[in-house]
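Just below sit the structures, each encoded as structure tokens.
Just so it is clear, none of the values below were taken in a lab; they were calculated from the coordinates. Just so it is clear, the model here is predicted, and its values are computed rather than measured.
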Structure P
Amino acid sequence: MILALVFPATSGAAIRSYHGVMDQGGTVSFKAKFKHRRPVQIIGSTDPPYGFAWTGVPMNCNEGSFAISGHFTFPLAVHDNRFLGTASRDAAKATVHGTFWHHGRTVRGNFRLSGDFYPSPTDCHTGLDTWHAHRG
């Protein structure tokens with residue numbers, strides 16, 4: 001008797017979803033790719049769900065206070081459990097830093113958004129906002 005076992009080929013990569021909050025208000029969400037139980041990339045996408053995304057983050061401008069939402073469409077590399085992403089569009093700039101903790105169960109970091117949003121508001125900034133997210 002000959003017994004053949006067939007296993008599907010896998011890349012060994014897992015995708016984990018994260019959701020969290022900004023300390024000054026608003027939320028963050030993203031998906032991370034893991035290989036050999038280590039984070040290797042924050043996934044980017046031009047279609048929903050996008051890459052690293054923020055929603056309802058308070059922002060002060062010359063014209064008053066606003067809540068802003070946005071996202072990165074490009075992937076962010078993860079090295080030594082840390083990642084950094086910066087994007088500019090017209091006169092606005094967004095920067096995110098993050099660190100994976102507790103075997104990838106939690107992620108903490110900083111976020112900053114500043115600039116002008118054509119045609120208004122102008123001279124906007126969130127300040128340095130800390131955030132934390134959990135798997136799930």
Structure Q
Amino acid sequence: MKNKPLPDSHEKRKLLYEKKLPPEELGAMGERFLEAGRVYEAAEFFRKASYRQGWARLRSLAVEQGDSTLLEMALKGDPVGDPRTLWLALGKRALELGKYSHAARAFRKAGDEDGAKGAEELLKEVFGREQA
């Protein structure tokens with residue numbers, strides 16, 4: 001299955017909603033999409049399969065890329081006990097990457113208003129106006 005091309009949108013819809021695939025196959029398909037860099041499509045398969053390993057990979061990727069949208073989606077798919085540590089790590093990484101809007105959002109989700117305000121100030125410096 002790994003050497004086959006990824007399904008197009010029509011086939012993907014069939015796999016997700018019409019065919020009765022076992023969770024293992026859905027999770028494997030999600031992994032294929034993830035390897036291709038198509039994280040949001042991977043998440044669709046992880047959700048359908050209740051594939052916790054995939055959600056864990058998406059959480060790690062979100063922090064690594066400073067992507068608050070991806071982390072929020074991954075946490076909805078497979079909640080963790082206290083996500084504050086993940087949000088703080090993402091905020092710091094987003095700052096390093098110059099993703100100030102993502103940093104502000106992450107710090108706010110973590111309850112770190114000072115961090116959020118600091119990221120927003122950096123955003124204002126870059127764009128000369130409020131963006132967050």
Structure R
Amino acid sequence: METKEIAAIQKPILEAIERLCVPLSAIALLKMIDEFYTKEERVALYAEYEALRDADAEAYEHLLEADPPDAPSRKDLVERFGEHEANERLAPRRLALEAKQAAGRGIREFEREHRLIVRLAEAKAEIGKARYNK
């Protein structure tokens with residue numbers, strides 16, 4: 001057999017193995033997670049994680065609205081209006097940035113405390129993608 005023929009034979013087998021890996025890892029994670037969390041705790045933690053991610057996305061949108069790419073820089077505002085007026089004009093940007101940073105911290109803290117939940121959520125997302133990538 002030539003290399004091309006071997007590759008043609010192996011390709012569908014390797015693709016099938018790839019599709020099996022994600023569900024198998026998810027099953028292994030589910031078994032492991034059963035050791036640490038009840039089903040009710042998992043459901044609550046999934047909801048909490050999703051809420052944190054939604055809040056982070058919303059904070060990011062607010063940050064983009066508060067600081068559009070064409071907005072003048074702080075230096076320009078100070079030159080045109082003075083230090084005090086520049087700070088007042090930049091307050092919405094600063095508040096939006098602080099909110100985004102706080103949302104990001106919330107996600108990082110959750111991910112640090114609940115690594116298995118995060119890994120399982122990622123595996124679920126990967127399985128969902130696999131259904132559409134056939």
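Of the structures labelled P, Q, R, one was used to calculate P(r) over Cα pairs in 10 Å bins from 0, in percent, for residues 72-111 alone, giving 27, 50, 19, 4. Name it. Mind dumping the intermediate values first?
Numbers: P: 27, 50, 19, 4; Q: 35, 51, 14; R: 30, 34, 21, 14, 1.
So the calculation was done on P.
For relative contact order in percent (Cα under 8 Å, 6 or more apart), the calculated result is 22, so let me know which of P, Q, R that is. It must be structure P, since only it matches. For the read-out helix-only ellipticity at 222 nm (-39500 (n - 2.57) for each DSSP H run of 4 or more, over all residues; to 500), a value of 0 was computed from one structure; give its label from P, Q, R. Considering all the candidates, the number was obtained from P.
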